[in-house]
Structure 1
Amino acid sequence: MSETPSRKPSVIKKRFPWGWVILSIVALVVILGMMASKNAPIAVSLSAPTVFKAGDRNPVVTASGYIVARTRATLSSKVLGRVTWLGIQEGSRVRKGEILARLESPDLSAARDQVKAQLEQTGLDLERSEKLLAAGIENRANVDRLRSQKRTQEAQLAYQDALLESMVLRAPFSGIVTQKLSEVGETVAPGSAGGANAINAILVMADFDTLEVEVEVNEGSIAKLAKGMPCEVRVDALEGLGGRAVLPGKLREIYPSSNRQKAVVIVRVAFVQKDKLLVPDMGAKVTFLGDPFKEDAIVLGREQVKKDPLTGRSFAWVSEGDLAVKKEVVILHENPVGLEVTGIAKDAKLIVAPPENLKAGAKLKPKA
């Protein structure tokens, strides 16, 4: 008789559910983090509105450009020659008519000396002939020939002087040398093109008393401008010097032509007050000023004025008690600075760049 093997009873091992505990803790931490981030203050930048006082000029158009000299010249020689003397450097101040450079001219000097010697001899012969004519010894025809010869030689001497003068470069106006383009020993030639395109030029000079700003104004804004209107010129190079960066100016000229590719018109602005640091080709921004404000005006940046999609009304976000508040505003006018509005206080704390998901009542934290 075979024996049946005995079966051992199964043992159920009970274990503590650590996995579920850890998963629950992680979920709790995530939920608490979301709640904390949802209730955390939003870091924003705050600024005050731009306020124009009654009597301040209303900005109507802004444009950028560069400082240029109305009187400027690239100087080259009249004839082909080699530079033998140069009396200028960059930054040299010169007066009108002052000699700036000389070209090699020994042959011309010799030719002039020859004509001068011939003229002196003719003068002596004429003087003796006139005395003999008075004594009745000399023929009048010979005297007339000597007089004609003397006038011819005087004209030849003047011609030789003109040739020598062409070997000298003089300043056409008083100003400052901004560039030296040639050195002693170099051969220069007459420039076939003027301005900055001159070939083999000797120097460039400008009259700093005629410095002004040249800007390009969009065709659509030209109707807002008028000759003589006041302007503010902000020079980029003077930004670190406080109030010196903004200089008063006036619209001197609107060019009677337009650029068809860029649809702009060139406008020249003269300085009413200059700074001694101004030089050509400095960058500048010009604000053209219109009529004065009759009363205080508040101007907000265009990015600060929003439109409610439900009501279609304009509003701005402000911070009151570190909470985001919607302030309904009414747009009155638009200028280069921004939008002139009503409905907001002059000392309001504007949110510079409001987040798209910002809601009324949200806690705010000003950025440092």
Structure 2
Amino acid sequence: MTKASMPAVVHYALKKGAVELREVPVPTNLEDDEILLRTRAVGVCGSDIHQSRNTQSWAVNVPVILGHEFAGEVVWTGKAVRGYREGDRVTSETAARICGQCLCCRTGEYNLCPERRGFGYGVDGAMADFVRVPARCLHHLPDSVSFEKAGLTEPCCVAYNATCVKTRIRPGDTVLVFGPGPIGLMCLAMARISGAGWVGVVGLKQDASRLAIAKSLGADRTFTAGDAELLEAARSVGSGIGIDVVIEASGASATLQTALAAVRAGGQICKVGWGPQPLEFSLDPLVQKAVCLQGSFSHNFMIWERVISLFACGKLDPLAIVGRVEPLAGWRACFDEMGEGKIVKALLKPE
């Protein structure tokens, strides 16, 4: 490596608008188990938008380079690294720091490690030319999977965990997804892959373009929040007593009340969307219907392998939700358009 500095999208202070493109040092002095990657594609996440507005509900170690959804090319490997060499095409998980010793780490659920620190908020992320990554985070890419597609592996893994691991969709089940953002739309795609017989998606009035994408991804019906026909439709499909599986990906706490009304007795609700608002309604329907309410967070190694396989065999294409692709210098347009709801997803491609 001869390059001393690089451009990077940096969250530099805990205040609104404290994100800018800066020249920063290229990572050096890597640990023996780390790899230096040349970033080839990095997805813009809703959490990046939140951090740029200082509306996040998680601790951020500023200054920090943003970007936790990324793929790239191996440039350098530490002396303890095995299985990777210069030029390998890879994508990376997000758990940059874990303790490795707690119950969660030792049972393969390191995504739930209490000491977990992720790229883009806990340690420097990939909205830069180069990023340092522990080798355990990496997955090889098949030749058929482009960097652009691989840069969106992470949100697909979030959706896979919520839809295919934490819930139990059976062929023919009815599924209702709240929130047509990147995660909700990928949950829709995962439900279809899992054999759902009917899938509905609920959004807000301003989500018309996103709901149109939901239709193109296979939604049987879309609804606007507050639509009087929503609960009627929920009771008219499948068993006739409600939806088998509800995925709450909007993050709005109040949506859980509608989910409880829509789900059938003995059904499932999986909450994957974040939202700090307190609940202001009774949870008695959860008890009365004996509903399984499940939370879902992040992902682990096997989920990443499964999603990459879905990319490789052509069963899943996350590029369908991408509305803008820019070099790092175009980061602000991507943030603005995603924040305003003009596009669902954006990709940055460092040069």
Structure 3
Amino acid sequence: MGKRRRQLPAWEAPVLTSVVPVVESARHVTVDPKAIDRVAAWMAYEDFDTPPSGPQFDVRYEGDDLIDWTMINAALNFAFTDFETAERFDTTYLGNTWADSEAMYACFDRAITEGIPVLDGSWMASVTRPELNAVFDGTIEIPMLDERVSILNEMGATLVDRYDGRFHTFVHDCEPAMYCDGNGLLERLIAEFPRFDDVSLYDGHKVHIHKLAQLGLWSLHRIGAVPLDDIAAMSAFADYIVPVALRAMGILTYTEELAAMIDSRTLIPRDSTEEIELRASSLWATADLTEAVNALRPDHMQLVIPEIDYRLWSAYHASFAPHHLTRTIMY
């Protein structure tokens, strides 16, 4: 790929550094720099609204409770489409229908109003499949329910054993940065909670993606709970939806074989070359798009990569356009 813009510190951080070799040798996915410039030419002039900060339902959180809420949702923010039927997990709450991750937030909010202590590590450590299924009451059984139970059990046990059963205790024990000589929040999160260690091997090269870990930390930063000193080092969040947006905009193109797999909703295996290229290319393209957008905006209106990520996700997360399907707990 051309080296046109490299102003963002994220290019030197472990995530983007690790995806560059994938994009440069990709066999199934192509990033079009001209399309990035074309999209930036109109996106740069948009009003980038601040996304909702914290739960938007009945329960209102402050301080440490808000940290706990944010991190349990980050840990389970994956797989909201049934892998066989392609039906999306929705739920009805407070007179509205909520889709995918927003449906999960609504379910947790409803549980808290019913007195279920979902933010407590002891509840996580002991929750059973029937209990969690009851919490996630929606149009379908939430995909990968067994995996979600296992994640909560393991995560809850760690919180009880080391951090008084609460995520905020862990967060306050780290430096307020993603990277800080091993004591940064991202570094500690992926080391102490295996469910966040989102790494793949591509032709023997280790690719650091860390979608959910970064998403959780971005949320903490954005709501003001834990302002991160190095937020400009954060990448996008490699999921199912951002590639949909980038493909629709002509930024990503696929081989005929990969396009057919996505359009027919054929499962793409976790850690396959196709899956890794989809995620790595999304990260690279979103970073480059951010650079292109910033080049057209005044200094006081510069953006960080997660803001472009949210612009793409918010416009396409409920789209009818097919996204790739990969059975994984990482996104």
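A short reminder: the numbers here are calculations on the coordinates, not readings from a lab. Only a predicted model underlies this, so the values are computations on that prediction, with no experimental measurement involved. Cβ atoms are built from the backbone, for glycine too; each structure is taken alone.
If mean projected area of the Cα convex hull in nm² comes out at 17.2 when worked out from the coordinates, which of 1, 2, 3 was used? Derived from 2, not from the others. Among candidates 1, 2, 3, the computation of distance in nm of label points 7 Å out along Cα→Cβ at positions 144 and 264 that gave 7.2 used structure 1. Here the criterion is FRET efficiency 1/(1 + (r/R0)^6) of positions 184 and 320 (r between Cβ atoms, R0 = 35 Å, to 0.05), and among 1, 2, 3 the highest value is seen for 2.
I have 163 for volume of the Cα convex hull per residue in Å³, for residues 88-295 alone, calculated from one of the structures 1, 2, 3. Which structure is it? It traces back to 3.
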